[in-house]
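Read the figures in this text as sums done on the coordinates, not as results from a lab. All values reported here derive from a predicted model rather than from experimental measurement. Cβ atoms are built from the backbone, for glycine too; each structure is taken alone.
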Structure P
């Protein structure tokens, strides 16, 4: 009999909560806006109380959260969101709250680390052991799986905050990030479109110069990660990547930046389409990633 898991995709814009055993068995799901912590977490707690009454006892809960977060199990603030720019959420305990309430193992990680684990388990990363998942939306985050294991270290990857070269004559916009000038998130996440062009990305036509500039910054980020992480595949998700013209632009620019330095069949005109790909799990990558975190928590 399969274990029944709970999953939370704790995003800066919305929370998604679900119960199931895998991608073919999501029995229940709810979505609601990310408000202040007390209100949002109460709504999630109430959901899982009712879900257990309806579906039975959960074996574990997985939470993939916006960050930065505390992942150190020895830390007194393990399970907390830390220095986030999200108003009201800094220093908010999350995972420990659910662990106390339900008395079950809780898998706790960043939303993007959860998503890369989900894609490895069920999606575009199957059969590979070193992957990088980037979500390009309201913010930019990166999840890394290396040698079959999620990458943690001092804290966890914060790929959206690598600093990129920017020519102020060509692009005077310094970025939307309150912490860094000219970081990947500040220059290429959703808010940068309004900051730079005065309109949301979804309102700009496919031939607008915004998309070539967006692809330029994304390719710069991928080239940095290619040279350091050396993933076997890049998976790019998030609302900004819903523009069909972006993937071909990013792939072309990444090949040009690499300039045949790192030589591999994936880094050729015939291989690049299978190297930089959308998530096979689509918009369920986050919640299924949280389910994979729950599954891994039981395994531990």
Structure Q
């Protein structure tokens, strides 16, 4: 998948079937739309393209909103790439772009910029200055500018809306299994190990802390997870929170790796944690010994979980 950041880079790319959106989470609804535009573009000799924005428009328009993303842009692009798209256009969300009327956006971006022949959007799509345009506006403008508009109804799975905002709410409640169902894969976060872990030598401790992570994480608590450390993959128990037994200001995302063996760990080694099931809330224990005893119980439950279900092919690396 090619990644463009300027409309001028699309010169010579060719006519497209396009979908516009934030694609935060690249959830099951996004996948449905992208799969369709990829299929149709191949059938018609066109290019499949998604148009997304950096930063997220909410962060530009409401910087005090402290929006946490499900998928930072690099992860979003990686997930979109896996769907077989020809290209993604990541436009800077600027004041100039924000001020475009629906007609200006359609004329400058869709008709002239990406040479849209067909535009696929969800039922609640809004665009243009102050979100003045909706799918009816887009359909009318498409008719005028000679491209088709395909509108998708709301997707629901087991009566739950498949939307980035709803998935975000589920994760903030710790409901990682429901979020997994709507995403179509386990929710994951990625980064590097926190400092002080002996980079450049053998890593011999089965507990690893993720470096500070600025986007959305599930509700504080203890989870059954799988943790990738570079090319290695471990069943794991992960704690998110302030570790109250150890006092204040000790927030960490800490994974205990099961069936651990020593491995090389460097400053740029990627750590990815996939959340499968919530075990419990954080608890302040009277002593470190009682905390260790509880950790032993968490590990026992986690081993039983992995024995009970077949996760191969279900858990994203």
Kindly point out which one of P, Q the value -8000 was derived from, the read-out being helix-only ellipticity at 222 nm (-39500 (n - 2.57) for each DSSP H run of 4 or more, over all residues; to 500). Q
For relative contact order in percent (Cα under 8 Å, 6 or more apart), the calculated result is 15, so let me know which of P, Q that is. Q
Test item: Kirkwood radius over Cα pairs in Å calculated as 19.6, pick one of P, Q: P
Structures P, Q, by FRET efficiency 1/(1 + (r/R0)^6) of positions 149 and 221 (r between Cβ atoms, R0 = 41 Å, to 0.05): label with the highest value: P
